[in-house]
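Just so you know, all these numbers are worked out from the coordinates, no wet-lab data involved. In this text the structure is predicted, and so the values were computed from the model without any measurement. Cβ atoms are built from the backbone, for glycine too; each structure is taken alone.
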Structure I
Amino acid sequence: MEENEEKQERELKKEATDTLNETKEQIKNMNIKEEAQKGKGLVGKLLKNPIGTIKEMVKDEKNQFYKTAILVVCIWIVIVLLKEILSCIVYEFHTFKILRTIKIIIAPIVKIIAMSIIIHMLNKENKQTLTKAITAVVIAKIPVVISSCLGFLTYISSNITYITNPISSLLSIISTILMFFVVKEMFEEENEKALKTFIKVEAIYYVVVFAFSFLGISL
């Protein structure tokens, strides 16, 4: 048992190192304009055929959308950072704090990495690279990124929340549904078994959320 745990730990560390190196390489060679265009096309495909798009991402052996996924996460980070800066400018009671800002910035990254690692570790029968899991999870989180953008409207008028809150809730539900299909396709399971696996993944994820809340990081 201990040997298996040590082996899994070594494999995860190696996978994490490989993922970090690949991410650095992809960022270094990224053409932002090109990836932005791919991102627009991806959103369009998600709107037209969300399930088919998730399936395409998971089945893509070359993981061609990994750079796009990295760009989406970067945009998400910029959005939360800008919202924090605007809050400090607009609201007198909201003062700038470096530690809080750092926690806000890393929260999207932790959300993606935590969910990706959980899926990667549980998916023993259909083992795929961690980068593949990251790409799929980021794609499923695109509605949440769009929802985060809606938050800028509240700086115009607080009454706009009557419109933005229901839309944000809907986008969150859509993201959860997309995440179910990510699990279904990555684990290659039928609906009933996939649902059980999805619940297991979500349960572990919320344990992680609870743990990070003690560090003041809201996921």
Structure II
Amino acid sequence: MNLAQLQENLEAVRSKGDKFETVEKAVEYANACQQVRKYEAAIACLNKILPDVEEDTSLRAVVKTALGTAFWEKAQLQKALNHFEEALKLFKEIDDKQGIYAILSIVGITFWRKCDWEKALEILKDAHNGEKIRDKRFTSLYGALDRGIDTLKNRVRMGRELQDSLKILQPLFSSSALYLITGNLGELKPCLDESVSLAEQLGKTDILSAAKGLTRLADSA
């Protein structure tokens, strides 16, 4: 289904006043926009429906999560974190465990991307304890994580073509936390093993320390 059809479906549902289905269709549309890098269209759509769910804590939290995800993929990490912080507060108010785990997952990955390993590990530990269920409400969030993995794989491939150990290590190690949080432990182990080997060669002690922490989390699964 193309973007125009998804947008038409969203407007049709919204006109009927079904808030739950409106949010579901909006998240689906936002994810499709983000797949083709139309981040502003995703953000505009989500901001448009935000007033509709002002009085519904759960739906507002879902929209805030999707907004944060759109900014996250746009690489505006501070704006993303601001929305995630609001969403987390709302999910905690209603004790929505899947919502809490989803937010902790992407926030932990955000700090991992920023190379704040210690803070990332602290957050990922809590996220890792949650059930690995892909809740439909967070389609755009999990889509963003999957697209992040694909992007990093391409960067690793380019690093291998250049035979540049550092350009292999950086995206390779970045992807390790994504494998952990998406439950892909089969990819995680070889990724961590090679990252550790490269980090030892390059003298990257910070990465070696973070790798140990991530390994402990993986072993606790």
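Thinking of I, II, which structure, once distance in nm of label points 7 Å out along Cα→Cβ at positions 13 and 77 is computed, gives back 2.5? This figure was derived from I.
If FRET efficiency 1/(1 + (r/R0)^6) of positions 45 and 101 (r between Cβ atoms, R0 = 41 Å, to 0.05) is computed to be 0.75, which of I, II is the source? Intermediate values should be presented prior to the final figure.
Working: I: 0.75; II: 0.95.
It traces back to I.
Given that FRET efficiency 1/(1 + (r/R0)^6) of positions 125 and 149 (r between Cβ atoms, R0 = 35 Å, to 0.05), derived from a single structure, equals 0.95, which label among I, II identifies that structure? Of the options listed, only II reproduces it. To which of I, II does the computed value 6.0 (mean projected area of the Cα convex hull in nm², for residues 85-156 alone) belong? Checking each candidate, the match is I. Among candidates I, II, the computation of distance in nm of label points 7 Å out along Cα→Cβ at positions 141 and 197 that gave 2.1 used structure I.
For the read-out semi-axes √(5λ) of the Cα gyration tensor in Å, a value of 34, 19, 13 was computed from one structure; give its label from I, II. Mind dumping the intermediate values first?
Values: I: 29, 21, 19; II: 34, 19, 13.
Source structure for this number: II.
Taking relative contact order in percent (Cα under 8 Å, 6 or more apart) as the criterion, the highest value among I, II goes to I.
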